[in-house]
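Engineer: Take a look at these structures.
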Structure 1
Amino acid sequence: MSAAAVIVARQNNLIRRFREAGATAPNFARSPKDLGCRNSWIFRRLVTRGVFVETKPGRYYVDEFAADEFMRARRAWALGMLAIVLGLCGLAILASQLL
């Protein structure tokens, strides 16, 4: 499994854990430690992106809108990269046919 796939899986796992714990509003904020999560750079990146919002020091909740937007943007980026790779493969095949 690639490093990117591991990061995506961990991001999804973090979001899922907070959702399953009901930490989806400021008054239900939880600490990562309460949910068996580390305050890793992956978690902090999601905080920076607004997916997790800190209410009190060390307590976070999932901003559902931001989480959905983050996942949508991540999917769009992956599809864009796939389109580029397929386009380059097509060009390579076309070039090999012409030579």
Structure 2
Amino acid sequence: MAEYRTHMKIIGDILATTRDDLQDEDGATVTYLIRKANISHSRISRILKTLVSQGLLERNGSQGSNKYKISQNGREFLQAYYSFTNFADNFGLSI
């Protein structure tokens, strides 16, 4: 049976995509993030709004479309998330 991703896993996927898979230096479009994270537009919109307000993503609005890229705080959060995930995995826990 397929395992559902947690909200934190989805956030980790979005942050990793904006760190590693940028389409250009301005950031990733919402459409690109929807495809990479495999979630609906309405759900990703809420998540992106939260990540921007928390300072984990930077939004660049250019030519009528928004693009997102990871901030320095987002990089630090993602590193801590990976460290904690590995720690939990070592004890057989899932996050």
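Engineer: Comparing 1, 2, where is Cα Rg over 2.2 N^0.38 Å highest? Mind dumping the intermediate values first?
Structural biologist: Numbers: 1: 1.47; 2: 1.11.
Answer by largest value of Cα Rg over 2.2 N^0.38 Å: 1.
Engineer: Can you say which of 1, 2 returns 23 when relative contact order in percent (Cα under 8 Å, 6 or more apart) is computed? If you can, show how the numbers build up before the last one.
Structural biologist: Working: 1: 23; 2: 29.
It traces back to 1.
Engineer: Please state which of the structures 1, 2 yields -18000 when helix-only ellipticity at 222 nm (-39500 (n - 2.57) for each DSSP H run of 4 or more, over all residues; to 500) is computed from it. Show your work: numbers first, answer last.
Structural biologist: Working: 1: -21500; 2: -18000.
Going through each structure in turn, the value belongs to 2.
Read-outs throughout are calculated quantities, based only on the coordinates presented, and are distinct from any laboratory measurement. Computed from a predicted structure; not experimentally measured.
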